[in-house]
Structure 1
């Protein structure tokens, strides 16, 4: 019986090649899109799962109530993790990690390069995490204070084919170190937050610093036993904090301590202080919904065309029932056609996925490799998608067609026509509502990205060059270099600073106003910007009240500061002028404080995801991390050559290393840019699938009305009139789809925009563009068949009458 069903299914599919192609192409594109989304979701959910103890590893986190805003961060102070292990037997082991700074010079012989992936780590790193070594002993690799473990990439870079074990390399952090290579890491999986280029012992940080309970900036993990109760342990941490970090007079309460499962870190972006970029679980939900919508679009095509062609197959159903076929047999026959079609679509989809995977990796920023044998979940997922598509696409047509009454259909009186038309119209509306929603979503993401990339940030980022200054350079020598750079003809301004916008190395500290009428309880946590006097001029900052810091005033070097507007508001002053003359204590200067001489207009030194935080600007800096240069020429390459020449005279031991401010700012929105590209691509494919179905439906509808068109032409109807008549019914459905899609799309994208503190308003033209695009696409799709029918010879259509 099954063989007979398959034979009939193949025969029917080959008999109607056009409809078979439309259905198979739509299903294949739908399955391929869903496969890509499945790969994306699988990759996102696989982070940290390569660690054997992943389910028993937790990261220590803090929660800060900062001026009424709750902030979370995945950082703690150094003594917390060791003390937890001492106080609580359920904690088996701990490890602390801290970036070495993100820009350290590594030297071996004549080779010297800046490296960005360095970590300080406890020797217990290899006990908590699974980072195998291809050379060296994991148990002792970080025991000695002068040891270093390298990645295989760095080994190739510095040593080539030479054995690195026991060799000495130089590393410059705040101070230079000569270190012995004691281990080589095996290739670290991409799906982890910790992907080190090199690891050095935590002891290099310094014993005094590691004992400071309020020195936040370390990522700490604990390994717990198998019967660990996370909720109960989390409650114990309040008492732990009260015991070891009691409230300090004049400072805000210490941050609340919590734990976070290792497997949750990658999908919880609300935590600051991440070791690597993270994703968002909302993207998982979004892309999963997108996959469901796309496969539904493909299934709708099949359902629409199958029910539309029911009149052509009604006599076939009638004859089969007369000769004894039961309804269940007919249902199995029609479902077999759907399954055969889905099977061929699966083969085509597999080819599409194989060919388009490099493009998808480029769009998503992933490095996914496809191996069906090593990834059974993917194979099962594609097979499940195929069965789902075959069942969903075929189940209604099978029941609908098998329900025809043989006597009536053989007499030419087909039943169910009205309900079939209503269903087809409803499905077309659903298709275009989904497509319109995707167009709106793509437009909103694009509009927001244009906004964040072009918004005035409160400073001028054009033609701004950033040169990295080694941490061990004396400040006076750096100032001399700055002055020499400023004399170059292609340079407008230059400044030395400890922090720059789009940099994560900002200093945060408690601060409070001093003097009469102020209380130490009125304390906030704010950022400190240490830079020289040229910073304001170089960044083109604007003054709101008072005056700029100026080296003509002796006190401006040590005891004068400027605030931003956000700090004025956080301290509760009614106007910027009220802040002038106030004394602010920050960074431990409780007894003296610094005088506010001016208030700067707010500028965005963080990404537009965050609001502008309170900030103190001070011209007292003893160390500079960056030289920021504003260029005044279009001859950028020529000025860069002059800068490099000055650098080589200033510091011949270190390579000239620079970036542009625009590039740094752009990197803050890589995740959103990738989201926009993916969304736009899948929206385009969804529209393509919808158009395939509409094309086939329009073809069938036109064919059914061939004689009507012939009569109208004989009676004098124009081509445009006939095209309008055939198109208007479909355009009405698109209009209804817009009405349904707009409020849903507005709600969904408005929720997404909440991720940005600064966001573009939801413009009416976005809905206008989506509606216009839907109407134009539908009109062109339908018009192909409408025009073809309108210009045909009416004699041919009426010859059989």
Structure 2
């Protein structure tokens, strides 16, 4: 009787579990349609980010949606806010690739050419909007004619924008006795002000960011550019362009002629807009309104100055702007554009204006007290508006790699200075030429034949299952064993199904994609078959790939042996039988389970070029009487010296996480029979002899395992590099997996990234095989056999 109730209860619990899982998946899969069907509503999905305004911007969007739903009872809005812009675009790409993009979403002007050229955005019905009330430059920023932005079809309605200039510390201007610029001033006047403020103790004249947009804006104020309007001809070699860029470089790096004019560019902590918050910088920019919410929290007086211009030329400026756009794949076009009309209406812009984060795109709102508020900093709101008359978006090619390569090389030539300007320009020209002449450059590749691939894949799977079934039938168990085996498969099935659907199939798909060209934001039926050209491009035409591989190998050669020695040493120390040893073991292990992003931020401060803890301790040693004769200085770990000291810095940082392998070594040490040590002592062996002839041989299987895991891990560095350097300067800290991420999620080359992933698998597999073959001479398994 007991067995009957036990079996019945077990069957009932299994049935309930299956029903609950099926119900949960069904509910999640059909949730939006379910609500719409019950309430008789049309459901729209809207996605946005919060940016520097945080919860305030999020609350404003939520209120605007509530107003729209109240006015349109037949429509329900499903709102998604992934957080910052980076997370937003990653989620947007995933949703588009799945064929279910949000109906309405943010699009930055810098992303428009790529998105529009891939057919992801729906054309805006211009007659439905009163565009005459918008600043013309903001509307034109979202036009695209197939080759360049600024003209052609409109693909969104701008929600807000900003012009650019410099934020100035009024206290430092007053202390230096400089007149505050309010309308128009020249670059020479900017430099004079920077030099004057640089004479104040512990102060620097200005922070001039060398982001790609800002470098081209600086050239625009001199009526120059690095590329022709059609993006077909590079203009770096024009004497005026090189001279202007060299001038900007000299302001930062020629400390004799321009002492303390610009920040050093070494710091990875106080950089960009954040350096202004220290109160020791006279001017910071070129920035837009996005820094205003954080700057309003400072305890010194500050204001905004318009962008300087070259002497004898009219002022010029650029705009940064974001639009509400509608997905081309949305089946609810009319309702989506109705929502966009509401979100860009006068009420919506009037609510957002007081945040200070951006300028309303409607002229009537921007010129009103909703935006111009003398009671709040900056007092010179008028400068933002006046510059809009001579501003336009800085257009970029549809290929996002142009901007990425430009940023990498200009960082080296203008910011860190580890290359001369001539070297940086030559490297950019070479890199861009490789992109333009790539085997993948043409567009008329045939589409991937998914039907044929599915057929052959299915036949292969059927053949494999048939072979397994025949083999099982020949060795099938008896009745009793069959029952036990059935329960074994039942218990294994959740993991097995998860492995098949969430690991094996994606791996197989990535193999197919490695022979294709797919942007990762359209559905898979748009993938083009390119054969082995992804691999040809990687191995023969991509210098950045080779650089990332070289950086990763350099790191692995340092991190693997250093980490294993440190972990083994710590394990031997933790193997001591002293009171409270459990606490110390936990303390050593704890850092290995902490969040990677938080640890990366901490170590970024430790290795900071200007104020880092590492250099603060290292420089006094180099200045000591023993070493002072060599005139050595602490390295710029992630700056001009990153080629030699960047990977070692990451290797030192990896020691923070030795707690994981330490625990494995500790378990191995405790598994060594004490009798072996006692026998060695009887033979007269000392500590070193026991360690060499007893501990290491008995521990060799553990050492081998930890070494293999360390090698695999060393080729997968991502979080630390992504947070601390982003691969900068240039590509000197661009690890393999970081470059793979760049290709997949920034350049929209998912097929190329898949090829990189398979090459990485081959590299790791080859290294593992080599180590396993070589281990036969050094790894002893006697302890396991005993």
Structure 3
């Protein structure tokens, strides 16, 4: 064996090994990555559990000829491997193993094209780590097997062309000589046809292969057309056929706009630059294979601007083939430079590392991976919902939902599972379902939403973070009793649809009293919602300065208490107060928590305690009132340890601001056994009396200490409050405005809480200065007008009593 063979074999083995192991990085052999992978895994598991009899075996479906048919060869192969090894590791290992075979065939093809193993190795290296190909062979999808067939068929076609006499020059195929294309080795064509048949039963990528084959035929016709222009109609016929295949399948292609930089991202920066350079180099070549690859690259570059499916990964194939000789030439040029010999390997290693790292980085960052919260939601669904449940979910969310929980959604049941297990749906049927799902998620007409939910027998709604923030339905679910919250986290939420809720829509109260009229402006028909501010895209800032979650259980609890206190003067307020309690019972989760604060919301412990706290201060006589309080306290206690309180189920106490605020305020509202927690909060106070540089953060912590002191009269807590009050005073102007107010704009609620701090600290002059500044403001201009108004009432009631507090608060309306 020659040294060349030894070197090439060695480097090829290295490429294959790196390609295999880097493809395991996105999943780490623990979590499936890629939305589609979850559905394909689910299909294999269903076949394993229920048998092959569940497949429809409809020929148009299993060949992908029908628009929403679903080829099954990949699933059957995976099923066989799964049955043999009896481990779910097969779902992680099948794609990278297939990629090794595909890369090896690609190497054989590139060597055949250029008659040069070093060039073949260079092209193979570029292709192995082209991001679009890397991604599709890192995840469990049929395309990983489809690409093996695609490359294998191309390899056989290249060998077939090279078996034709005179294949080196297109001029040898002019006119009658065109028919020489049928004189190659027949056994190669037979093998290619056999693989194509298997490909048809694997993945719809065979459509792209047909387009490239038509292009190859066109290349061989070019000399004849040039010689005899009257043959031009043949070209027209071929182009018409090309257009027919394209149009027939274009309706299913994702036609989103493709950004220019997307080509660099998904093809690889080095691959694209070298490939485009090679297009110009080989454009005038008379070699039919070179001409074919060049035209393929050009055509798919333009088609890739229409749909990324042409670019990813089918454009990567010709680009990497063409870029191989340019890369090798570039490497040889670097070797010829008169620079330090020790430096050259590092320059080459840097160049090659960029190719590998871009492929890995794009795959790792671009492929969807479920978070801890997603998995917790899926486990909740599996444990708490019937297996035949139907969920409303967006298409993207449904992949993980269906794949992980084995439940049904609306879109995938129609577009994927019906084609597998029944008669494939038509394009119009799928479009209708997709449009209906979009209506349910985004229509402002709730009666239409209810109708569609019942039409599709939807029992549950699952929304991941992106869908939640972009849907209209999520805003209504926060307060509408048709939707019962079951599982809430920042990344995934689950609601149950209640077709006939016990609570019915009510009109806002018409009572001619200033505070009540103001509060009633925030009535939404079922509860009270603050003005929904624009998110500041920071959880802490949204919690402090925005009410981005329209459910607001804590505000409704405060209103229930206020209306109960005013019910002797206005008896109808008693009915509204009890209605709110019924609404709170509807929106309390089974674990006792209430949600709020952010979008999507979270089961924040402070939100739950802030909702329970007003309810602890009166007894409505409503049994639901007692149950709400009992369950809420149990939830808070479940989140409490000896020296800290969890911020939420998924947000452990970490000594950041939200953690200290939670420790302080929850302890203040429910001081039982919280001494150790309060001592920890005080221990974090700095010598100057602050915890943080931001005024609002110190106010938030001090508010909790004030509530705790009012219960316990602990002198150490009072000393801490006094130190904090001095710091606040030093960061306040003579007019009462805090110096850092404006970045962001403070709410009246922060100033109201500061009044409590000054009052408990005994600094009455600072309290009055702050109160006067509050009276100079208009509540209508506040970022959170309802929250600020209610906070002002309750803070002032601790200073002046209920009646005077209400009178003073009305001055800002």
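Kindly point out which one of 1, 2, 3 the value 0.70 was derived from, the read-out being FRET efficiency 1/(1 + (r/R0)^6) of positions 371 and 675 (r between Cβ atoms, R0 = 41 Å, to 0.05). Checking each candidate, the match is 3.
One of 1, 2, 3 was used to calculate distance in nm of label points 7 Å out along Cα→Cβ at positions 739 and 755, giving 2.5; which? Computing distance in nm of label points 7 Å out along Cα→Cβ at positions 739 and 755 on every structure in 1, 2, 3 gives 2.5 only for 3. Which of 1, 2, 3 yields 1.36 for Rg/Rh (Cα atoms, Kirkwood Rh), for residues 347-394 alone, as computed? Derived from 3, not from the others.
Every number in this text was worked out from the coordinates using simple rules, so none of it is lab data. Please read these numbers as outputs of a predicted model, since none were measured by experiment. Cβ atoms are built from the backbone, for glycine too; each structure is taken alone.
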